[in-house]
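**Student:** Pasting the structures here.
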Structure I
Amino acid sequence: MKEIAIIGSTASGKTGLSLEIAHKTNSIILSLDSLSIYKEINVASAKPTKDERGDIIHFGIDEVLPNQEFDVIQFINCYKRAKEFAMQNNKNLIIVGGTGFYLKSLIEGISIGVDFKVKLDSNIGEVYDLLYELDADHMSKIQRNDKYRIEKAYAIYKKTDLTPSVYFKENPKIPIAKDLKLFEILWEKEALKKRIYHRTSQMMDDGIIDEVIYLEKKYTRRPNSMASIGILETLEFLDGKLNKKQLKEKIAQNTIKLAKRQNTFNKGQFNNKTSNIITNLNSDIIKYF
């Protein structure tokens, strides 16, 4: 069994490429997308439709409801289920998506043993300052507004009485997907922008406004999933803060910013990868199999 990951920014063509490769290589697919895991969020997530998926088995799509939590631990469990299925059915495994943090955790492993849910005693800025005084080496790698990682560091400190640096030294990460081969789709900046605008137009045509109206009515605005790009801007439209033209522009611009962050993350975090334009990457991947 071979397993690969196809990475790249949002709207780079990862989904289409993964389906094409899966058909040619007897593969199943594990989605690496933090929005596609939610049932009923179909347009905003741009997840492949059931018709597009065809007979290719997918994991990591429609795993939980929009008001349920999904974290890196659940993703790793999802990966283990996908890999077990692939091995039992003589399939290869393709991991595809833009959530680089999940992929990084899969490759490097995570330190298990601490309940990372802990109530903050102060606001996030004060907690960051406290932790920075105790462990500047660890906290200097975390942005001051990175709520998830600050809460994780705080939970380690509160539950173990150890600074994060000491905890991770005593509980080293064990790689989960050691032999994963990475392939990255590259696009020129302006070409990617055009793709993002096109996809945003498609989302509008596919009914993102109706989808968000339905989601808000059923789940309210409280779940974390309701703060995602596409959904958040549509809620502003429903509040009368944007017209349709402004809605499309704001979704596109926020998606462009996301793509930039994803490309920066991939460049800084994943060194051992094959990067190419999508047409050439197709043949690169086929040769690997």
Structure II
Amino acid sequence: MNQLLADLLKVLTLERIEINLFRGESRDIGSAQVFGGQVLGQALVAVSGTIEGRSVHSLHAYFLRRGDFNLPIVYEVDRARDGRHFSTRRVVAIQNGEPIFNMSASFQVPEVGLEHQPDMPAVPPPEGLIDIQAHIQDSIAHVPDRMRRVLGRARPFELRPVLLPDYRDPKRLSPQRNVWFKAAGVLPADQALHRCLLAYLSDYALLETALMPHAITSFSPQVIMASIDHAMWFHRDVRMDEWLLYSTDSPSASGARGFARGSVFTRDGRLVASTAQEGLMRVIGPR
């Protein structure tokens, strides 16, 4: 297995310190705080560790404080309800005695019912697109140190955008983005793990879609960005070691907040998950 992917699986393997208490470690991905997707993925691992025979179908989370990647994160799970078909869990992530994140998640016994979904966007297949890491290597010598620290790090996923980002001179664009992705290696056939990995990756560049009409990126010095909340719905089983399309758009930005939503499709067009996120998007200097 790819070494970075193996390390991510280690990060998503929590230490159980009590029946409803878990502890996780963090990784420095180059940002000033813990990557929000890491906390989201670990929180889902924690609540999934208190469930048997049911799969997560939705989660709703709030980011309360910045996480410190030098300290462990403790996850305290509340077994709110176990019904006949559904179970509800709440979890709080804690550092230095303070909550940095909380989440509610709902799990369901597998059932068969009515089905419908939208069509997948008509985009080129991943095989003909450039991996983001190769594109970054061409640009990295021309970007500020702050961007280089984040962009220069290898990732445990292959990411192939339909439209490559311009980090040096961003243009005003329609707030729509399509990115193919998959894990950089073969994964165990554990559906709970695949959904936790999808939660981890779902935070990647989602809110940045809201910046596209304004010709700025999350690395622009005049903007402060931070995730406020994150919601996710799992519609069908997913394999993170097969190509998936993350199609995102941003219908609104206002009040120093941006809103973005996303759909995750398999390459044969099945909608497997939906996401939504609002975040701080504060401009502090000249445009």
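**Student:** Of the structures I, II, report the one carrying the highest value of FRET efficiency 1/(1 + (r/R0)^6) of positions 66 and 274 (r between Cβ atoms, R0 = 35 Å, to 0.05).
**Tutor:** II
**Student:** Looking at distance in nm of label points 7 Å out along Cα→Cβ at positions 42 and 186, point out which structure of I, II has the largest value.
**Tutor:** Greatest value across I, II: structure I.
**Student:** One of I, II was used to compute semi-axes √(5λ) of the Cα gyration tensor in Å, for residues 154-233 alone, and the result was 27, 15, 11. Which label is that?
**Tutor:** Values: I: 38, 25, 12; II: 27, 15, 11.
The read-out was computed on structure II.
**Student:** With helix-only ellipticity at 222 nm (-39500 (n - 2.57) for each DSSP H run of 4 or more, over all residues; to 500) coming out at -5000, pick the structure among I, II it was computed from.
**Tutor:** Considering all the candidates, the number was obtained from II.
**Student:** Could I ask something else about it? When you work out relative contact order in percent (Cα under 8 Å, 6 or more apart) for each of the structures I, II, which one comes out largest? It would help to have the intermediate numbers written out before the result.
**Tutor:** Numbers: I: 28; II: 18.
Between I, II, the highest calculated value is found for I.
**Student:** Comparing Cα Rg over 2.2 N^0.38 Å across I, II, which structure shows the greatest value?
**Tutor:** I
**Student:** Out of I, II, which has the highest value for FRET efficiency 1/(1 + (r/R0)^6) of positions 26 and 98 (r between Cβ atoms, R0 = 25 Å, to 0.05)?
**Tutor:** Greatest value across I, II: structure II.
**Student:** Turning to a different aspect of this structure: If we compute mean count of other Cβ atoms within 10 Å over residues 194-201 for structures I, II, which one ends up with the highest value?
**Tutor:** That would be structure II.
**Student:** Suppose you compute distance in nm of label points 7 Å out along Cα→Cβ at positions 218 and 242 for every structure in I, II: which one lands on 2.8?
**Tutor:** Details: I: 2.2; II: 2.8.
This value belongs to structure II.
Where a number appears in this text, it was derived from the coordinates with a stated rule and is not lab data. Remember, it's a predicted structure, so these values are computed and weren't measured experimentally. Cβ atoms are built from the backbone, for glycine too; each structure is taken alone.
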